[in-house]
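Coordinate-derived values only; no laboratory data. Being a predicted model, the structure only gives us computed values, none of them experimental. Cβ atoms are built from the backbone, for glycine too; each structure is taken alone.
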Structure I
Amino acid sequence: MTMLELEDIETFYGQSQVLFGMSLSIKEGEVVTLMGRNGMGKTTTIRSIMGLTPARGGRITFRGQDITALPAYRIAKAGIGLVPEGRRISPNLSVEENLIATASKGTSGNGKWTLQSVYQLFPRLQERQTSMGNQLSGGEQQMLAIARALMTNPELLILDEATEGLAPLIRQEIWACLTRLKKDGQSILVIDKNIKALSEIADCHYIVEKGRIVWTGNSVSLAANSKIKHRYLGV
């Protein structure tokens, strides 16, 4: 079953067009990547999905519902959890307050992700549960941003720059977390520059260049295509 589908999305900042017919799809339980050099439209694609920079053309559907023109809060409520670039946790709230501020049992009402379960996923957050957001390291903030998104019990989890600027050991912990989420059947859309780590967990890759999808395929195809990696990813 297709969970998210973008069809010919066109997005602008003012009069400047950034996305030109962007199309991609994510099936239930899939991990999908969006890759490309900086400034090519990856974050704008996510902003369009989330209603933060609404598309002016094309169509976005989530679980069969047209969400193209919905406000951001309704898109989040529909079951999409975002881990934004830069984390954007609340600096003057404690770890626990950050987690419960937007907590939800999700569209199914089952509420799989609770304080206890996210603390099991990230034990460090339980150790720091009374610390304020601005007292956390960059790695701890990223764990908190992921845990906060999971606390909404999303059908689809989106991560923009999943491990950017993090120490190697913290990166390993984030990738281990995403591997576990994949095994649990969580649908994920992820942006990151670590092609090796992405290739190990992803079912499908999309490469974007100047606001358009220029290549799509699985990890085996990507590994075998050195020209594509060199041309569009700088590898």
Structure II
Amino acid sequence: MHGAGNDFIFFKGDSDISQQEIVRLCDRNLGIGADGIIFISKSNEYDFKMEFFNPDGSKVDFCANGGRCAVLLASKFNFFSGKDTTFIAGDGVHEAELLDNDIVKLEMIAPKDFQKNLRFTSIDKKFYFINTGVEHVVGYFDDISSFDINELGKAIRYDQRFSNGTNVNFVQKLSDGQLFIRTYERGVEAETKACGTGITAAGIIDMELSGNKETRIIKTVLGYKLKVEEISGTVFLTGPAEIVFEGEI
């Protein structure tokens, strides 16, 4: 499955796979190839639970593009009926709504640990930090089309200030309320085609810095447009989910 180009291998059931197997399956030459592996299974308290693993085998609390895909697949598995669902992930409980054309509106956890005006030796620019389920550094630029995302992202990702490392987002303002984003993802250790928690981080920080809480439309490198909005203090991310193929391995 993929959410705006961010792709995942899904398994139905509890996670019972080794770190070595995760690395092998996510390898784009020697395995299936993916930005991560997700397990979804029925939950006693909620409609389902979601577990996410990076391509390096590390387990992380949440992935928003993967979360939207999980909602679509859970619906196909009849884990819930209708359009609304509640599920649990490593960062807590999420509600979601399955809209037309496999668009999913996903409730995010309350952002936390906001930090302003971070500086890094690799680039002369102010950055910001926020946790939207996982850790994110965000910087805003006039033009990000020619950036060496992997080099710059890696330098910030391993900065000693982040004990667990961090994801790194480079954001360009296209117009009022519209942003363009590129993301270096921790665990993938490279740029990915989209990052839902990073998109959320970019939208929320832009709202904080500008004082304008209007909806943000954020464009990915593949041209997908996702919506970040704050409704009565709750943050939502809305975007596509798609099943690419099914098989056995």
Structure III
Amino acid sequence: MGKFAKWIAGGLGWAVFGPIGGILGFALGSLLDTQEFIKTKTYSATTTGSYAMSLLVLVAAVMKADGKVLRSELDYVKKYFAQNFDEESAAEALKMLRDILNQNIPLQAVSVQIKQNLDYASRLQLIHFLMGVSIADGHIHPSEINTIALIANYMGISAKDFESIKSMFVEDTESSYKILEVEKSATDDEIKKAYRKMAVKYHPDKVSHLGEDFQNAAKEKFQKVNQAYEKVKKERNII
């Protein structure tokens, strides 16, 4: 059993209830035995398992947004779990994702449940991962981006924070400024202040409660902030 199955067996927390729990009922049966599933019902707090399952449910919703599930998207999810966890976890996650893809996902209800149970930093990390899935094949899919925007809105993510994360994947002439959540007309001092604020907001330690594996996965988002700041500094010759 890989880490993924162990997280689920160790407890799904709040994800075992509500709309997410309804979606997971069938999918869990393909991964865990009945006794392990029963154990999860004694938990109510946020666990690594509840976060992992929330991620997969939202991934399924995004992948279905354009009416087709691409191999590149499945490969991205598998690669993500393999790189950050292990090959066995990747196989387990993909197996469960395939089951979830066959179900109807009440997007607003699921997103609201996540909002009520996950802290803001963890919700930001979910949006970051969803954006990666959307452009896994190298193309921007408007329907998927719109779905992620809806999810972000339902989860209480601010428009600026959504635009910041989106700009880490969809580049334009002002992407670096959007990542830092400032206008291109901002002063150098405002740029420095914005960087310090974003570095704190996106620091991997913000999701340390999800476990070391997911904390390591959050480093990419933090690095994007640093890269954006370095690019702006170079353009403006900021010391």
**Complete:** Comparing I, II, III on distance in nm of label points 7 Å out along Cα→Cβ at positions 49 and 161, the highest sits with II
**Prompt:** Computing P(r) over Cα pairs in 10 Å bins from 0, in percent, for residues 73-168 alone gives 15, 43, 39, 3 for which of I, II, III?
**Reply:** III
**Asked** Given that distance in nm of label points 7 Å out along Cα→Cβ at positions 129 and 225, derived from a single structure, equals 1.9, which label among I, II, III identifies that structure?
**Response** III
**Complete:** helix-only ellipticity at 222 nm (-39500 (n - 2.57) for each DSSP H run of 4 or more, over all residues; to 500), calculated, reads -9000; among I, II, III the input was structure I
